[in-house]
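Structures for review follow.
Coordinate-derived values only; no laboratory data. Note that this is a predicted model, so its numbers are computed, not measured.
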Structure P
């Protein structure tokens, strides 16, 4: 499936939502288009010769700055994919009310084909190219991890940006997010997208106007298939299992494994770390990857790999009640029409995977303010908790249990604040989606989400006189 179809699907979703939003003539076209896409080719001397690489950084909308979006490393990365992802980033940030415009970047490289030292050289050269054009800058364009990149690559980029020298030296650590905690990152960033998915599913299930899944409004006992067992898929599976879901299938690029009784997520992760694959996991049936999405019926599917996972070719064969889009663009526009007809609900990527950019925003704020989260009020909160425990014990006339005391009087950590803030934002965003869905009557969750975010971006444009 071509990346052009991915871009076409995003444009189709925007065009569908625009019909439900009152916009001045021409503004819909402005919102749909990417402002600019920079393409670069550069060489790096590796293994005794010069190797050439091509990369992109697309800026969808600068209605508010800085713009924000990840950088992925993938051998099939291309211009159209980057523009589609940049569009999604603008919409995603507006949906969760994070004050960033949208951007996205990619480098056409297979990270598995190079050693760590070689990847570092490639990353630093790419950073130099981006920095020359302010496409990495704490106040203008802030990259983050994506497929094929992580804390390591972000640390290299931040260090190279520092070496180059910056007019904003005070805030240069905020030039990227997703850094290791020891290098200015924030606790909870690695798990953020998977954690956000957990909160998104909870918000969907507990909302008063959503239909039950498999006859219930709680996650306990729901059967789940996860496609993609990378950072997002692993954390999503882990957190949903903690909520009582039963992970019955994991679909990877090379194979898929299933067990109707449920899979032990941590054991599968350990097996893959040891063998390099989830194949032949003890107690599970291994099937070809191509059969993974259609092999078994389940209550929930979490596509957490790449775009275009569910298309017109396989949409009639998938058998789930709810699809929760952890990846960007896993369901094409044509496939969504098919799923809607079959009564399968899609919880859209625009909302579901926003946890990454929400926690990236927390990290960026931490870097800009130069103040760790919770530092100023940590002791005050602990004292208040202890005072409350004493008051409750005095009223009860007996000591509280240690577990009760610990919950009330515990010290608030950075990770607690991050998770609390993320959950609040995800719940509010879903309420906004449902309010719009109920007002428009008959539209999908995706159309409602797009309508919310397009209306917000339009307000930004009106405010600046466009």
Structure Q
């Protein structure tokens, strides 16, 4: 007779989840269902069958909140390191033109519109509305992997994948000032039309915007340069064939993140910058192929953490958190996925290069995911938000819709773009021959 205790069930489910990641991607192909969708569905089934599990509820106590914060924090920094290593295209005004528009225009406008809707129709306070806008504006570096660059030295990079990869790599760091603004607003009362000149605003602008962003970029660059020089030297791991590529990836990522956070900078930004800096040192060098090894290791770690967090999302979604969901909350989540991000994106990207389908794909696939949950858990631990339940509900709904819709559409659209590029290249190859025969 088989007798399972909770520990046995945990190992069984975890083992099945990890093994599923090795076979499900090949089984799904480009069909209208994604691996994340399957994992969330399995989590929902587990949640419906299992008894109440307060240890997964970030609003049930400080312990569950801290656990979720650090789990999502870990998967985001691993994903950011992988994104930084993945892109071969060198950053530049023209090379990353879509990225700069997404970061400098689309993201701030999204924050403002989401916050305004949250205040006007959901009745959220200014602090809670800003938190919601800040946590939902960034493209997630984890769940957006299906529309991102595959990895270093892995074929031609198109504008769509490069733009979405680099956007996801940078915008998590740029979202943090908004999250800190929400935390600051949660502790002050805005009662005057001249609030922009108050001491708290100047402090936020000085510390949370200029100082933390500068430290994140500077420490990230220094850490990436130092690690890159060491690892790619004749005494480094690249000289031994990459025997410790996994350890190198974890060590460099954790040290860049920890050092930046110690100086009160934005560790998310530092991790991406460090990875990009190290990638730049290897480009054109004999050790260029080495970069693929730490990138693959980061991809493996990311998948392990993702399996756990997707199951958590499914379980938590049916645990009762959505029982008091209002139609206004549902509509905000729907509007963000189908209207706000796509419309702002396509309008602001209109003057940039590329076909309408390419710019539409960049605008549409602003996938939301685990980073949103990190920001809410983080803010919850640093300020008082009386309407935090509504913030959680909208974030969960948005991520669930994103996983389902983007999971269905992304493979089809990306395949269509691939076929169009292939046809265009074939036409270019035939053109000289046609000209000679005429």
Structure R
């Protein structure tokens, strides 16, 4: 199975920063109902937490993915380039080192800060849009260098798509969950050590319910994907059958969709080669990702509830317009909003962004992976497996991947994932419909 480097909101993690429009929570919570309808061994949950990143106007996606394009992997470099030396871009989507991850976001923010410091003069001011890892990482580096920085965040909290809530008394990561390859120079791994937070090694090989026959059916096509002649413009789906079997659809979902938050026909083959890698294995954070956000933020003040709707820029500086009409001037501005917000045109740039920049925005994909945390009174599943997989032959890929919260945190909690088309489908459903759908899957797994 493909392994994304470092850390991602993918089922093996997420990422970056946010700002944009009116706050709309990407997670909902509830406690209804608690009857024992349905499967004999599966009670209704005590409580739940749900994400819906595509309907959150400050995100409009979970994280970026590389779509087939003549721009290839250079699309991220194009997005990262500054405009006129005054308007800068950061965030996981701009990271070639670790795209779709908090690591990539943090690296990109620090890179933007270095670019500004090359030309900034004493007394120059910088406005950073977004208080996720990219925005806070940039602001931290600039502040430490003595630059005046204003951080604007559309939400009522910092962290962006790294967002920790609580369920059953343990951290429920609504976005970022893992740190991948957390040693070997990973700056987020260093933040964890600095914060004094604990780590829990995650064992991807400890799986209950894997359909090995289905995975074997995918293998010949995996070889075709790896040998693709033009990986930048070829989609993974182009190398799969037009009418795949249910088993092949399930295996492709586990291998590609759950990892990149998009369907195989949307993902470029070259996406499999993105990232520079690291070492040290992958870990969960028993103390929560919010502790790392606090570590990188330090004493930096963030103005929350500040939604940027427009940016005027020229060779002398920038002027930002907030929702409500207020204007903020600065010598430099750093934009760290998610790729979904940029693709939707939620920020009006005056003058419009150069064609090369806009082409990069248009070419990158905005993936969707959503989570559902379920708390139960007791454990009814395999206590020892880290991962629980489910193959619904009528709906291959629906509720196909689960994390055992009992093994990870010692509590009767399950974390289910849906990605790509299934995530988009469920995004239109009510909380109760989503929970019911998940329970139907669990009762099929544990009749």
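If helix-only ellipticity at 222 nm (-39500 (n - 2.57) for each DSSP H run of 4 or more, over all residues; to 500) comes out at -7500 when worked out from the coordinates, which of P, Q, R was used? The read-out was computed on structure R. I have 18, 45, 27, 8, 2, 0 for P(r) over Cα pairs in 10 Å bins from 0, in percent, for residues 87-174 alone, calculated from one of the structures P, Q, R. Which structure is it? Answer for the origin of the read-out: R.
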